[in-house]
Structure P
Amino acid sequence: MGIKSDRWIRRMAQEHGMIEPFGDQQVRVNDGSPIVSYGTSSYGYDVRCANEFKIFTNINSSVVDPKNFDAGSFVDVQSDVCIIPPNSFALARTVEYFRIPRDVLTICLGKSTYARCGIIVNVTPLEPEWEGHVTLEFSNTTPLPAKIYANEGVAQMLFLGADEVCETSYRDRGGKYQGQTGVVVPRT
């Protein structure tokens with residue numbers, strides 16, 4: 001298994017629609033203003049966050065239960081900026097829609113710009129033949145409110161190519177998050 005290069009990422013995006021919309025180069029400025037970069041990097045792809053957010057709140061005094069998650073624990077926000085309360089989290093989604101090849105595993109890592117501010121990005125691996133908008137989880141580990149910027153880079157995807165094709169892909173299993181669009185809360 002090896003990590004895939006920028007040339008491979010470009011080819012897969014252009015020939016197979018692996019990433020849509022696709023940024024062929026790293027974008028660092030928008031309308032003359034500096035932004036958190038997104039697009040193709042040397043060995044990965046920096047994704048953007050859409051302007052749809054679900055901000056966690058404990059207004060209902062719910063228990064966080066992954067088997068029975070209360071979607072009422074979120075406040076929906078559509079904005080170019082998301083303010084995450086101290087020691088809380090928000091869900092969002094990528095602007096980009098992914099179609100992962102059968103012989104590739106994709107791992108997501110947070111960008112250092114956010115990590116250095118105490119904002120952690122968590123995404124589980126994108127398994128072979130998974131497709132959809134990626135749901136992103138932003139944890140604000142600080143005692144202060146934290147900002148996330150929509151339509152700017154928030155995380156980097158790394159593509160690991162397998163030596164052989166997997167026997168059973170995410171699509172074959174009928175994974176519960178297959179084809180997701182929008183911000184998707186936990187499912188069982």
Structure Q
Amino acid sequence: MKPLRIISGTAKGMRIAAVPGDTTRPITDRVKESLFNIIGADIRDSRFLDLFGGTGSVGIEALSRGAAFCQFLDKCNKAVTVIKENLQHTRLAENANVINTDAFRYLQVKVAEPFDYIYIAPPQYKQMWIDAIKYIDENPHWLVEDAWVIVQIHPIEYKELAFKNLEQIEERKYGSTLLIFYERKAT
């Protein structure tokens with residue numbers, strides 16, 4: 001595996017640690033760069049939720065590019081330790097919070113302040129992304145009015161889903177990675 005790094009922003013070029021073992025699947029630089037090219041300048045001053053944090057690479061990239069805050073979640077102790085170390089190393093810990101918890105347990109708590117972006121990249125082939133996005137659809141208070149929910153999965157996991165409050169607006173395939181973009185339906 002290639003070393004993980006931050007692509008742009010205040011921590012540009014900094015290498016970050018991976019979670020030991022094979023419990024996470026870090027996003028490739030190509031996919032991460034494409035993701036943030038799609039988001040563009042709207043990342044500045046946003047609130048970002050990295051729901052299955054892993055190494056923290058996506059949320060740290062958001063912070064490096066100017067996100068105001070990032071909430072990281074992971075239930076794996078090793079991942080939480082690595083995220084905290086990576087935040088310290090990149091000097092971005094001040095605008096972040098890391099919680100060692102199950103994502104589905106967290107989604108059952110009333111959110112104090114909604115998010116502009118929720119990034120869902122759960123363990124592969126377990127359909128966990130469907131449960132997460134369905135919960136968010138049923139609880140739109142997690143999202144600001146023009147928020148995006150972005151899902152990262154293997155293409156074979158994809159299923160077209162119908163939602164009450166969300167609609168799919170785009171999908172992009174990069175080899176064995178599929179990014180699916182959802183936004184709140186206009187009211």
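Throughout, read-outs are computed from the coordinates displayed, never taken from laboratory work. This structure is a prediction, so every number in the text was calculated from the model and none was measured. Cβ atoms are built from the backbone, for glycine too; each structure is taken alone.
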If you rank structures P, Q by mean count of other Cβ atoms within 10 Å over residues 50-57, which sits at the top with the largest value?
Q
Quick check on the output: 23, 18, 17 is semi-axes √(5λ) of the Cα gyration tensor in Å, derived from one of P, Q. Which one produced it?
Q
Can you say which of P, Q returns 18.1, 49 when Rg and Dmax of the Cα atoms in Å, for residues 10-73 alone is computed?
P
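P, Q: which one has distance in nm of label points 7 Å out along Cα→Cβ at positions 26 and 42, as calculated, at 0.9?
Details: P: 0.9; Q: 2.8.
For distance in nm of label points 7 Å out along Cα→Cβ at positions 26 and 42, the value 0.9 is produced by structure P.
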Identify which of structures P, Q gives the largest calculated value of distance in nm of label points 7 Å out along Cα→Cβ at positions 66 and 146.
P
Have a look at P, Q and say which one yields -7000 for helix-only ellipticity at 222 nm (-39500 (n - 2.57) for each DSSP H run of 4 or more, over all residues; to 500), as calculated.
Q
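Could you tell me which structure in P, Q was used to calculate relative contact order in percent (Cα under 8 Å, 6 or more apart) as 28? All intermediate terms of the calculation are to be shown ahead of the outcome.
Details: P: 28; Q: 17.
It traces back to P.
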